[in-house]
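These notes open a run of structures that come right after.
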Structure P
Amino acid sequence: MTFGTYFSVAAPVLSVVADPTRMSRAGVPNSVVDRRNATSALAMAEKDHRPGSEMIRAVALGYDVGCRFLLALGPDLVRGTHRGAEAYGATMGAMAAAASLARLDETAMRHAISYGAQQVSGLWSWVQDHDHIEKAFDFSGMGARNGVTAAVMVQAGFTGVHDVLVGTHNLLRALSTEPRPEAMVADLGSRYFITESCIKTFTVGFPNQSPLDALLKLRREHDLSPDKVDQIVVHLPEDAIGIVSRSPMPDVNCPYLMATALVDGGVSFANSHSHEHMSAPQIRSVMERVKVIGDPKLNDPAAPRGGIVEVLLKDGRTLSHHTRFPPGAKENPLDTEAVNAKARDLMGPVLGAERTDAVIRKLNELDRVGDVGELVRSVLAVR
């Protein structure tokens, strides 16, 4: 596979993997760098025939470098100058993952950091992208492309600046008004940012994860159906209301997603992105019964994406569930089968059930794979 192929995968995967703006307690966009790391690592591991265990370590390294880089800059300080912090961490994280798999020595690694630094870019204007197409490039495809480019150029013999992190025109000073370079190495070797990641259970905007989990639990426990429900009240942190309350995008629109969950008993990738499904009469009828409100009690820095769902039944009862941490968060992790189930929903319609299960089996044993290049070819050949 060419890197162009990997690039085409990296950009759209934004919407289905992890929330790019979820803030950790330390103020780092918690899942900004994972997609680029995995894509750049896969490209390099295939190209250089690296073992799966080395690819896994490279992804973990990229996660640390990307997040630590943002901590050193201060994400809000970057945004204060109209630039997009997410893309910055993406490029540096992908560069680290790719350079690790290139097995560069210390001098070459320094040069790769410099080539990554020169490609760091991104404006906060992505928030105006209502279809999230450019956002996917800004957050995912661009970082993966930049990171692999840096590693391959140095691998080919390009030289560069010995230490772009120090000196008059260093990277941190150029991008932040109050850089904290010590954050790059704080708790190094004891804090691993990949363990703080969050995998989206549902392929929808992150503020909707907890409400969907809450409603689906109530639906299962009480055998709910549209004919039994008078109203659904969704409580969200106040900063989420402007994002999901009435978005024209199906995968972000909270009333639509709640209606889909109640009617269908789940939210598939296909339906979460379907304008046609959003226009269905039964879905529209339930949407009219969904109320989304900002709840100051949920403005909790320790649990920034919790949600409460109240279901008012036609028999007069009220059911309620509070999901404090969305499924897939480090505080509420998914098990392997839950991740596999999500993969089946995403890949099944394209590859078919049998081929999808074969791919999942191979990837669940990635740490035992001797050559990622052979793995990629075997996956492509699965029939």
Structure Q
Amino acid sequence: MNPIRESELIETRRHFFGKSSAGIGTAALGSLMNPNLFGATSNNPIDQLSHIAPKAKRVIYLFMSGAPSQLDMWDYKPGLGEWFDKELPDSVRNGQRITTMTSGQKRFPIAPSKFKFNQHGKAGTWVSELLPHTAGMVDDIAVLKAVNTEAINHDPAITYIQTGSQLPGRPSAGAWVSYGLGNENQNLPAFVVLQSTVNGGFGGQALYERLWGAGFLSTRHQGVSLRSSGDPVLYLSNPKGVSPKLRRRMLNELEKLNNERYEAVGDPQIRERIAQYEMAYRMQSSVPELTDISGEPKSVLDMYGPEATKPGTFAANCLLARRLAERGVRFTQIFIRQWDQHGNLPKDISRQCGIIDQPSAALLRDLKQRGMLDDTVVIWGGEFGRTGY
């Protein structure tokens, strides 16, 4: 077969849906004009909850990569003290597989938390002494203790919690939110990722771009990772000798070529590429304004802590998350690593909590005092927790 003709006949999944959009749109319009057009009204009780108006407009996800120990922060288990150093009963594990790291152990002694817990807030929520600042905001926090996972290793576990599948390739949570809610700000991505440093570096479990990828959704829904040094986004600045006027001309000519190609083959990815070029051009102005915190009051900076003015730190990223939320970004995800603590957990978890406690509480307080906490979902968590042995 003629290779040119063969190329013309190839129809991808995206081509199919792109070409069928007119028919789908007609069906959607018909259903809006007459809700009973395609069937009887459902008697499902769930459908009767429509009087509950959705309020959430955005998500900020604080992700503790490496599996923070819930036993030392949130999950108060005073009864474990009586079991200290006793062997784990077979009825608890019940033959469940364990990791290679622990499979060589001769015994599995019970190891309760060394940290003290106290009750806080109107509901008397138990919170560890490791989180004094967060404890002050506990009435605005829902602590979920029933969440679990089947994964026992970090990579499949973090892939699962980010995408809903242990196997790579599916859209991330942020991509789905971008897809479902769209973008309020045409000058910034709907989904932004911020990676936090610990003592000037990253370390810990590796983080892959697929964790904020779009999977089979359009690439415009994937997360855009902002860097803490140099250009916040690679190649965002114009090269030396290229003025904004010249860059605008280049993009205009490139758009003409891309449109010609789109008319020839009908690939919707070409339109996405044009949109991404235009977004990058607009971000040349919007991102520097976003990251310039010189106008933040000293009281706000003090609330986030001494590292709020150090780019790339967790505190600085929490402040940046609030600024992104103010500018209409739908999903902001902050990663901080080095929670994979084994050999010296008491020392390491104390360090980590010292880094994240004040900024996390400040983010909630900041959103609340601006009236934004009512329509912002703030999530704090990791890929899994720790056992009591």
Structure R
Amino acid sequence: MSAIGSEDKADAPVDDDDAATVSADDTTDNAAACDAAATALWTRCVEHVGPRDQKIPTYTAVLKDILGADYSTLLKCPLDDRTELPFGQKGERKLCATGVLARCRLEFFASDYTGLCRQGTRSGLIRFSTAVAPPSGAGALLLGKAKHSKLFPCVAIKCLRANGPSGNLLFAGAKTGQAERDFFAHGLCTQLTRKVPTAAQPALRAFEKYSKYPLALGLSEFASLDEDGCHLAGGCGEELEATFPWCLHLHPLVRSPPLPDGAPNTAFVDALLATIAPETPLYDIYAAASPADVAGADARVHRIGRVVATSVAIPSPAGSHIVFRHQAKEEDYALRPEWDLKTPVVAHDGAAGTAGKNVGGKFFEGLIKNGRVVDHEAL
């Protein structure tokens, strides 16, 4: 009797409405799991919040750390909280040691991108930092344009997944920094140009131990799994090819309050704490689909989303609980061998260049300023 009942149950038709309900329930449960994971990590960071008057490591201290430490752990570490397991990392990193942390929401518009880049909203955490302290003394003379800089802005974003590793995005401003004290004065990019000041060459060579492309970070992992930890749109267990952009850019939507003359270098932390509040739009997200997409006179970038703060910010000093995994750009190029870094582009200053050497934050800003944008929110 039980066998017959089992066969009847197995052969019974599946009601589409019931299947949709189960799928919706799973989606709701996974969304709750993602939010719970983000809340737990945020709570641990709040419980161990650092001081407001953080010390920013000097370029000399950062270079010494880069030359002596093993930064490969950032390419391998699967964790989100560094206190769960040191994962080979000893001591505190000096690069990007000083900053603030907040919760955020990523809103992606309709596009062909997959995983965490596909249309929809993702909850996450966002960290703002400066790479090094402003140069001073005789050493500043060796840094070219950087000798006038007050900040070297960097941003890291983490989106938690219900079943699988978190997705991480890393952005930086110009290598020479910015003269403005407003953290949001310029955009940030996942790729930097190849022109590097002489004094920064040792750091570049050190990072070349870990990647052939030390000035660019991968995006394919972020687009390979959705927030449920499943493979793209095909459902769990079905692997599909990830669709991801070549390069991403954050274009600021907000300004931080002006700082008085003579304010300490760490005053940008107070300015960020005063600026970031729940539902504050922070950045528009722009994408270059491929090197060919930004080639020549027909260059276009795509506005594919925005980043919105969903909490106040807290100080986030060196040794903060949160850790952001970096993806080597080689992993992207292995999936997209047709991407040609020698593709000709017109640089932000009008000079001729190539995609691999001349595309960075200023390149994006130039195209955005000139209206060379495909706005996916309007499609």
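None of the figures in this text is laboratory data; all of them are computed from the coordinates on show. All figures in this text were calculated on a predicted structure; none of them were measured in a lab.
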Subject >> Which entry (P, Q, R) yields the derived value -11500 for helix-only ellipticity at 222 nm (-39500 (n - 2.57) for each DSSP H run of 4 or more, over all residues; to 500) >> reply: Q
Original post:
Out of P, Q, R, which one gives 27, 16, 7 for semi-axes √(5λ) of the Cα gyration tensor in Å, for residues 101-172 alone as computed from the coordinates?
Top reply: P
**OP:** Work out the source of 18.7, 58 here, i.e. which of P, Q, R gives that when Rg and Dmax of the Cα atoms in Å, for residues 213-292 alone is computed.
**Re:** R
